[in-house]
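Presented below are the structures under discussion, each in the form of structure tokens.
Values in this text are rule-based calculations from the coordinates and carry no lab data. Predicted, not measured: the structure shown is a model, and the values here were computed from it. Cβ atoms are built from the backbone, for glycine too; each structure is taken alone.
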Structure 1
Amino acid sequence: MRAATLSLMTFILAASLLSQPARAAGKWVIDRGHASITFKADHLGFSVAHGRFHTFDADILFDPEDLSATALTVTIDAASVDTAWPDRDHHIRSRDFLNVAQYPAITFVSTGVRKTGDTTADITGDLTMIGQTREVTFNATLNRLAPSPFNPSQMIAGFRVEGVIERAQWGMTFGGAAFAEIVPVRIDMEISPAP
């Protein structure tokens, strides 16, 4: 009975927060323990290598009631790439791919967010890698928006963001179409209002 009462209280708190009048987007911060940037790269059709970037950060303005007011900038340390194979990681960091010695950061700066469903949106922005900027669109899905079960006064929004990168558009043409011409990217993250 107590668990049911707590669940009801949690639901009422979430509903009251979401029903407040619209306001300007506020600053939200990433929970670093529950965030990841991962990708997949095909190898000649024989296998798929899985990788991630360990070091990244984001500046986020978010309003659950007005997604069009959302804005974000994501900055990734290109050298933090990890595919669980040091020789391959060294090659990815080289001039054949990310050229991290000359271009240490990968950045994404949103230019617009468009709601596409009750829990989905398209995020369009400028992705800059190895000194070149191209417009890309990622598909975002809201997994859950609710108070933390450990701290009901703290709201948490959990997202899955997915898209594909055509690496040749940024000048990464090594190997041609033989492998990893299209690289699926996925971002998982939990965010909360900044203190």
Structure 2
Amino acid sequence: MILIGEAVIEDDVVRSEFCCDLEVCKGACCCIEGGRGAPLEDYEILEAEKAFPAAREYLPVYHLERIKHTGLWQGSPGDYVTPCLGDRECVFVYYDNGIARCSFERAHLEGLTNWRKPQSCHLFPIRIRGWGKEHIRYEQIHECEGGRRRGAREQVLLADFLKESLIRTYGVDWYRQLVSRSSGEEQGDA
């Protein structure tokens, strides 16, 4: 385990190889069975509301109908999630050549919004839970086998693959500490 500030990071977050392979998984992380969508931080409710008018342009009609029925999120403060269709795909998914993609992210990448997508999505397959301190772990699901193979083949570490999202979440200094700790340059508490 690595401790940086108030975050406890499992070793496999910095030692595992991973690089998404959308040609293999087809965006499966946007369509995981279970009925609960992507976790949303409370502040992201407002971000989703602001970004939705641009993101809606990419969504299929049946997704828009579901959003009209459920709203942009479900849950309560501290436990918000995106709605799902059929206990599986996120309502904000659109398909591009058979690959599930995020409409929020597309709107962002096209310069239409400032918000990219939920942090939990941007960080996946890293998951964060709070138990007094934040506990950061690597969730290895079978749908991501292609990403593990590609990461090994291209020798890409998970923390390097998720550099942008980790910096978005924790900042540049935190990320630098993570990288230096994982390479053994530094030991002990932050």
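Structure above, values below:
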read-out: Distance in nm of label points 7 Å out along Cα→Cβ at positions 48 and 120 - highest-scoring structure of 1, 2; value: 1
read-out: Value 29, 19, 15, calculated as semi-axes √(5λ) of the Cα gyration tensor in Å, assigned to which of 1, 2; value: 2
read-out: Identity of the structure behind 22 (criterion: relative contact order in percent (Cα under 8 Å, 6 or more apart), calculated), options 1, 2; value: 1
read-out: Which entry (1, 2) yields the derived value 12.2 for mean count of other Cβ atoms within 10 Å over residues 40-47; value: 1
read-out: Structure responsible for -4000, with helix-only ellipticity at 222 nm (-39500 (n - 2.57) for each DSSP H run of 4 or more, over all residues; to 500) calculated and labels 1, 2 on offer; value: 1
read-out: Test item: FRET efficiency 1/(1 + (r/R0)^6) of positions 64 and 80 (r between Cβ atoms, R0 = 35 Å, to 0.05) calculated as 0.70, pick one of 1, 2; value: 1
